[in-house]
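There are structures below to look over.
Where a number appears in this text, it was derived from the coordinates with a stated rule and is not lab data. What you are looking at is a predicted structure, and each value in this text was computed from that prediction instead of being measured. Cβ atoms are built from the backbone, for glycine too; each structure is taken alone.
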Structure P
Amino acid sequence: MSSKSLILAAMVVGLGSVASAQPWYITGDTSIGAGGFSPGTGAPPGGVADDLRLRDDGTQGDAVASDGIYSVQVSGLTPANTGSWKVATVGFGAVTPTGTDNYVLTVPGSGTVTYFLDTNPQNDDYVPDAGSSNTPLGLAYTDTTTIFDRVSAATTLSLVGDMQTELGGAGDWDASDTSLLLNDNGTGGDTTASDGIWTIQFTGLAPGGYNYKIVLDGAFGPQEIGTAGFATGGGNLAMSSLDLSDTITVEFDSTLGRTKTTNPSAAPGPPFYAQSSAWSTGFSAAEDLGAAVGNVYSRVFSVAAAGDYSVRVRQGLGRAFPDSGDYPFTTTVPNQDVLVVFDRNSYGDGFLPASDFVVVLDDATRAPLNTFDKVQPVGDWQDDFGGGEWDPSNALMDIEDDGVSPDTTSGDAIFAGTLQAFSGAAGQNWKAVGHRLGNVDDDNDAWNIQFGGALDGLTAGGNNGNDNTMTYSANDFVTFAVDSATGRIDLAVGAVAPAAPVPTRGSYFSVPSSVDDWMMLEN
C-alpha cells in the first residue's frame, strides 16, 4: 500500500494543544523570595503562590499596565541574601534563561526586590534580547543594582575566547589572562565614564568569525557574561573580522547584563559571504556573493575534489543562513562548478522558509546536488497517526518523489505524501528528515539531514529549532510536501485527501539557453 494514501487502523490518544505562554512566574531560591524552583507553586515569605506571578496590570509592583513589561515585587527578605532565579511557566514549559542557566542577585538593604520581564524586543543589537533563543519569554532583570555593583567592584572585567592568542594573549579561552580588559572610564572606546557601560576596542584580528565571553576577576564562575546575559552560564557571544584593520568594539551594559559587538566593516549584509570547506570560510572577496539581481545573490565556485560538503551564507556580524546549520551538497567529479544561491525574495506559496534560503545547484545543469531516496515528516503529532513522537524510523510515514498522487512529477526533488489522523490536535510541531541516496552518514544518523523551520530550510547538522505548526481534526487527511532542493516545506489539511502544495522556485533552476549566466534570466 502506498504511504501516500495510508489509513492507519489503531486509535491513538492525541496530545492536545501547546500550553499557553502565560502566566509567568519568578522561580528560584527561597532566600531571595523566589519560592523554590517550582514555578507557580512556591510562596515568598508571608505570601501565596500567586504573589510570584509576573503582572502587566499596574498592581503588585507593576508600574504601567499593558506596556509589555511584567513585574512583581517581593518584600520582607533578608538583606544580603544571595540566590539564583529565572522566569518560567508552570512545570518549566518555557524558561528564561533557557537550560540550567540562572540569574543571580543579592537582596538589598531594604529587603525588597522587584522582578521584571520585558517582552518587548529591543532590536538594538545587544544580547540577549526579548524572544531570543536564550530568553524566549523576554528579557528578565531586577530593580537592584546587583550587576552594576558587582562589575564596579570587580578587579577585572575581561574578554576571553578563541581570539585571545590572535590579539597577543597568553592562550585562547584562558580566563586568567587579563590582557583584554573592558573599562568604564571614558577612554579606549568608552564614551562616558561611570555610566555602567564597560567597553573594549581593538584592531589586528585576522579575518574570520570568533566566539567569546566576558568574565569577572579572571574566572568563568560562578557567573559569566554570554548569550544569556550575566548568568551562571549561557552560550558564547560572536564577533567577526573582515580585515586586520577592522576596529571592533565590545560593550557590556552592567545595568541589565547585555552585550553588544560592533564592527562597522562587518555590519549586517550585504555583502553576503558563502563559507564552505570546499573553498574557504573567510569574509573576503573570495567568498563574496556579489550584488543582488532580482533580490537573489549568487556565485559559481569550483570544488576541487568530489565529496560531501556544506555551505553557510553569512552577513558579517549578522545572521547566518541557514540559521541552525549548514546547507549540505555533494559533488561527484573533480573541479565541479557549483552555483550557490541566496534567495531573499518573499514567496507567498505557503512554504517555509518564506524567504532568505540557500540553494546549491550544479552550475551546468542547474540540478540539485543532493539525491534523496526517502523523506519523512516527523513531529509531536505522529502518535495521532500511528507512530511515535519525533520518530524518524517509521517507514509507513515516508513520503516519495515517484509521481504517484499526491506527488505530481517523478524525479523533480519535490516529495509529497498523505496520512490520515485518528484524533485531532492544534499547534503541533513538525519538520522532515531526509536520507541521501547511498550516504552512509545518513544511515548512521537519521537526524543528519533536516528540512523545515522559518529560518532554516535544508540543513546538515542543524536543529531547525523554528518548527512549523499544524492543526487537524479527527479523521482529517494531511498532505505533506518537501522541496528537497530548497529545503522548504508545506502541508495541506482536509476532510478529503488534499492535493500536494506546489513550491515556487526561482529562475536559477533553469539552464540558460545561450549565455551561461542565470542572472540574465532575471532581466
Structure Q
Amino acid sequence: MSDLIDDPRLGLNDPEFSVTEISGAIKRVIEGEFGHVRIRGEVGRVSFPRSGHVYLDLKDDKSVISAVIWKGVASRLAVQPEEGMEVVATGRVTTFGGQSKYQLVIEDIKPAGMGALMAMLEKRKKMLESEGLFDPSRKKPIPYLPDVIGVVTSPSGAVIRDILHRLRDRFPRKVLIWPVAVQGDKCAQDVARAIAGFNQLTPGGAIPRPDLIIVARGGGSLEDLWGFNEEIVARAAAASDIPLISAVGHETDTTLIDFVSDKRAPTPTAAAEIAVPVRHELSAWIKEQSSRMAQAQSQMISYRHQRLRDLSRALPRPETLLDSARQKLDYLSDRLPTALGQTVQRRRVALSDKSGSLRPALIRRLVHTEAQKISALSQRLGPSLMRAVGEKSRNFSSTQTRLQPHLVARTTQRNRTDLDRLSGRFVDVSQRQVKQLSEKLLSMDRLRETMGYTATLKRGYAVVRSGDQIITNKDQAAKAAHLEIQFADGTHALGDQPVTATQSGKPKKPTKTPAPEQGNLF
C-alpha cells in the first residue's frame, strides 16, 4: 500500500496550482518564447468597437489566430486592415486568461506586397463607383477665369512653386494655400479637412472663398501616394461644392481622387494651365474679334449702300407717278357739272312723285291711327310700370339682406393683405435683381481693370515713350532725343541724352527683382 502511495506516476506528490497561477505561468512561457514575431496571413473577421481598438483574425488555409491592435497603434497605421487583405503583422504573442486563449498583439501591420495594395484599391474603387461617385453627370464645369484659386499641397515642396510660376506666366490670380502633409499617416485627414475647409469659407468674407480648388502633389511610389487613395479623401472631393482639379503624381500615376474630381491634370503644372487661360492669347483673340467685327460692319454698310443704289435705279421718277393721276383728275372734273345737273333733276322728279301722294285726309287718317295706338299703349303702361317697380323692389330687398358690412370688410381686409404680400415680394425680387446686376457689373469692371495695361504697371512693368511714340526696342531708344518712362504711380523723364548701348552692343541688363509672391493667407 505504501508503495502505491509513493508511486510518482499517480501525481499525488505534485504541487497544486490555482487557475490564475497556471494561466500566469502559461502566459510567461508563451511571451518569453514568442516575444517578437512577424506573421503573414489573410485578414479574416475585423471589428472596430467604440473603444478605438481593432480586433481581427489572421488565417491561412489551415489555421486561425486572433489578434488585437490597441487604440494608440491603430491611430498611427498608414493602412487600415480590411477583410480579405493579405498582410504581414509584427507583434508579440500573449494569452488572455479570461477566455483561455492566446492572441497576437500587433504593433505594426502592412500589406503583403504591391498585389495586396492593388487588390484593396480595386475593391475600394468598385465600391465608390457603385455609389455613383465616378458618374460624369455629377462633375462640375471648371470656371473659365477664376478670381481666387485654392491650392491644397505642401507649402515647402517644388509643386507650389511650379503652380505659382505657371499662374504668374499665364494669368496672375489670387492664390490661397492650405498646407497639408502629402505623404504619411496624416495625409488623408489633412487633405479631407482642407477640401472641407475651403468649402466652408463664406463668399465675400474676410478670407475669400475660392472659385476653384487644386489638390496637387509630385510623383512617388504607390505607398507614397496612398493617402490620396483613402476613402475619406475621395468622399471629401466628391462632396465639394467648389470645382476641383486633381494633380497628384505624374501622368502615369492614378489615384482615387482622380476619378471623383471634376478634372484630372497629369501634373501640377498642367493643373495651373487648365485653371487659367493665357492672358496674351486672350487679349490677342479679343483684338482679332474686334477687328473682324469692325470689318464685317464696314462690309455690311457698303453692301447695303450699293444695294440701295441699285434699287433706286429701278424706281420711276416722281413726276411719272403723278401723270396718270393728274390726267384722271382732269377727266373727272370735266364730267362733274353735267353729273350734278342730272342728279338735281332726278331728285326733283322723285320729290314731285312723293308730294303728289301726300293728301290731307290721308294724313289725318294716319294721325288718328297712331293716336289710337298711343292711347292703347298708355293704358297698358301704368300696370306694367307698377309690376316692374314691385319686381325691382323685391330684388332690391333680397340683395340688401345678402349685403352684410362685416363680410365686405373681411373681403376688403383679405384683399389688402394679399396686395401687401405681393408688393413685398415685388420689392424683394427687384432688390435681388438690382443686387445681381450690381455684382455682375463689379465683376466685369474687375475684369476690365485686370486686362488693362495699368494693372500690368502695378506689377512692376513700365511703358517707355518718346513723345507720342512707344519705344519697343533698343534701336528706337538709341535714336530718341529724350525718353519718358511711365510707372504705375507716374512718369519719369530721362532727359535729352539718347540711350547708348554697352561695348558688347547689348543693353545692360537691369538687376532682376523677384516677382511678387502670391498671397498666402495661411
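One of P, Q was used to compute distance in nm of label points 7 Å out along Cα→Cβ at positions 157 and 205, and the result was 1.8. Which label is that? Attributed to the structure labelled P.
Thinking only about distance in nm of label points 7 Å out along Cα→Cβ at positions 37 and 437, which of P, Q has the largest value? Don't skip to the answer; put the middle values down first.
Values: P: 5.0; Q: 8.0.
Top value of distance in nm of label points 7 Å out along Cα→Cβ at positions 37 and 437 goes to structure Q.
Which of P, Q yields 17.6 for Kirkwood radius over Cα pairs in Å, for residues 69-212 alone, as computed? The value was obtained from structure P. Which structure, out of P, Q, was distance in nm of label points 7 Å out along Cα→Cβ at positions 349 and 397 calculated from, if the result is 6.9? Corresponding structure: Q. Computed over structures P, Q, distance in nm of label points 7 Å out along Cα→Cβ at positions 301 and 373 reaches its largest value in Q. Given a computed value of 3, 9, 11, 11, 10, 9, 8, 8, 7, 6, 6, 5, 3, 2, 1, 1, 0, 0, 0 for P(r) over Cα pairs in 10 Å bins from 0, in percent, which structure among P, Q does it belong to? Checking each candidate, the match is Q. To which of P, Q does the computed value -17000 (helix-only ellipticity at 222 nm (-39500 (n - 2.57) for each DSSP H run of 4 or more, over all residues; to 500)) belong? Going through each structure in turn, the value belongs to Q.
Here distance in nm of label points 7 Å out along Cα→Cβ at positions 109 and 261 is compared for structures P, Q. The highest value is that of P. Between structures P, Q, the greatest calculated value of FRET efficiency 1/(1 + (r/R0)^6) of positions 237 and 381 (r between Cβ atoms, R0 = 41 Å, to 0.05) is seen in P.
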